Structure I
């Protein structure tokens with residue numbers, strides 16, 4: 001086994017296993033982790049002894065002998081983003097460029113990549129997971145793209161995979177950011193199969209005893225393992241029966257119209273949705289709706305390039321502490337007062353020009369930091 005202190009790597013029976021090893025921070029991604037992941041994937045792509053890759057998260061050390069929860073990845077390190085944005089640390093640009101390049105590599109990787117999804121799988125964790133060819137949801141998984149709550153948008157190709165959910169569920173997931181369970185993930189196409197979380201050890205032990213000889217064989221083994229070790233007590237989809245309501249509201253042309261429609265709904269779900277939206281950045285909910293709708297007709301590499309422009313604007317249209325994203329992170333993770341001072345403060349104050357500003361190109365095509373991305 002090898003380690004860069006934040007990721008652990010090991011080859012087991014032809015499977016390259018990468019473990020995110022920052023459990024105290026719910027395996028949130030740092031630039032060092034992104035670089036380690038990217039470098040390891042490139043190395044294994046040409047390694048004939050490695051027939052596929054598995055991504056998983058680590059758990060905190062046991063407390064008083066009792067095991068603690070395992071989480072896949074809670075996203076990017078938002079504390080780093082806040083510090084970098086307020087101090088002028090240019091490595092924030094490197095983080096987003098390299099994170100998006102990593103996520104794109106997973107989407108086009110020449111060998112099977114398995115995401116073993118336990119616990120919190122959000123933001124940047126979803127960016128890793130959704131590019132994988134096999135996404136295994138366990139009974140503990142909690143998925144979300146909650147970026148509008150911190151004044152950001154669902155990046156890491158969120159526009160791509162949310163736009164491809166059934167109907168207008170993607171707009172709902174991106175604008176509102178609700179948590180969903182394994183049943184939802186399977187129903188929405190955000191996971192391919194389900195398995196018992198604890199059974200991963202069995203899968204890896206089986207590979208030690210009987211290695212695979214090809215990517216196809218590895219895929220068959222993982223699928224057979226999941227079928228033989230179903231997740232216990234798998235929850236029914238929380239969105240089951242709500243698709244018609246979601247489409248009714250989230251197909252409307254803008255967030256103001258969506259909100260007005262929800263206010264006339266009267267259902268418990270509509271009231272809960274409005275309560276969730278009340279804490280989000282009005283501007284970034286509008287930006288997110290536009291992002292997902294644009295992404296529906298875009299190739300993956302182009303969508304990553306669009307998001308790279310967008311995230312640059314998040315920190316540069318208004319720099320430092322007046323950035324909507326910096327303010328959102330401050331309220332949630334730094335001061336933890338949960339009282340963000342959004343600007344604009346209401347949906348009524350958001351103008352089309354404010355939204356359009358996030359989609360203006362930052363670089364000419366030949367100089368874009370993700371210009372070399374090519375889809376398979």
Structure II
């Protein structure tokens with residue numbers, strides 16, 4: 001019958017189109033399964049998948065040498081860990097490939113891109129230069145710079161403003177963590193924590209403004225992570241050794257630095273609540289890095305970690321935390337522990353793949369966030 005022939009012809013035409021454009025087939029499959037069509041990630045070294053090394057590996061960059069990458073890839077990828085990151089586990093959860101770094105050549109970004117780059121800050125370089133902190137901030141791509149990279153990529157993703165909005169509405173946006181490097185600018189310049197507190201309102205506003213820019217682009221689902229408990233990290237524990245420093249009786253962490261991180265996170269949550277009120281049709285999730293790390297220390301056996309004080313897996317002797325500022329992971333004199341999955345701290349600054357896996361699971365399904373990314377039907 002003519003009608004049957006027409007239907008068959010249309011079906012064959014659709015199949016031919018999907019075969020010719022595999023990313024359309026993947027998008028159709030993702031939509032049918034209720035998954036995100038793509039994930040777009042922004043941030044710093046906690047989620048950089050290699051943007052800093054796409055133009056070649058600088059001689060000074062220890063994170064681009066083994067043992068970085070040893071657990072999952074068997075070679076360094078530019079990730080500041082022994083293997084996968086939170087964003088990698090999230091992409092896998094939705095059946096997506098590991099997000100390629102946005103600066104990668106000949107990569108397909110149809111199912112997402114990772115704009116994060118090591119050293120990134122929430123605020124632009126000018127902000128720090130005006131405050132005499134230009135030499136201590138290593139800003140290779142602030143949040144606003146990364147959002148511009150997304151805009152530059154748009155022509156390869158969609159062909160009109162409306163099409164882009166419709167596409168982004170079916171994607172997940174991970175915005176951070178941002179703030180850690182902003183605060184390191186005064187701290188690594190030898191200034192007191194009070195100077196970092198002065199930056200906090202600016203950092204929170206910068207993150208909030210960045211989220212609004214992504215919403216204006218069409219984002220409907222965003223997760224915005226807070227900062228980690230900085231007082232628990234070997235780099236800070238090694239730098240601040242004054243006996244007067246207060247340490248938590250159970251965690252061994254620097255109390256005033258953890259209080260600082262907690263205040264940032266509390267302010268960020270309030271800012272996100274205001275954004276939710278302003279954009280009721282947008283889902284904005286707070287992603288918690290702080291709570292899981294405290295749990296890793298207080299309940300190590302629950303997560304498969306050794307019961308010990310905060311201690312880096314990869315580092316060099318020189319103190320109780322296996323962290324040496326003159327022989328950091330990847331540098332001469334440093335080595336990795338026998339089994340990274342027994343540690344939550346990889347190099348004294350970043351986390352192990354095992355720790356990232358636990359955090360990703362907590363963001364996806366609970367309880368590490370104010371709501372899980374994956375909603376039960």
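Here are the numbers:
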quantity: Distance in nm of label points 7 Å out along Cα→Cβ at positions 85 and 109 derived as 2.9 - corresponding label from I, II; calculated: I
quantity: Ranking I, II by mean count of other Cβ atoms within 10 Å over residues 101-108, the structure that comes out highest; calculated: I
quantity: Structure from which 2.6 was derived, distance in nm of label points 7 Å out along Cα→Cβ at positions 69 and 93, options I, II; calculated: II
quantity: Read-out Cα extents along the principal axes in Å, for residues 173-364 alone, computed value 61, 47, 38, structure in I, II; calculated: I
quantity: Winner on distance in nm of label points 7 Å out along Cα→Cβ at positions 189 and 301 once structures I, II are ranked, highest first; calculated: II
quantity: Which of I, II leads on Rg/Rh (Cα atoms, Kirkwood Rh), largest value; calculated: II
quantity: Structures I, II, by distance in nm of label points 7 Å out along Cα→Cβ at positions 37 and 221: label with the highest value; calculated: I
quantity: Computed 3.1 for distance in nm of label points 7 Å out along Cα→Cβ at positions 125 and 197 - originating structure among I, II; calculated: II
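Rule-based calculations on the coordinates, nothing more; no lab input. What you are looking at is a predicted structure, and each value in this text was computed from that prediction instead of being measured. Cβ atoms are built from the backbone, for glycine too; each structure is taken alone.
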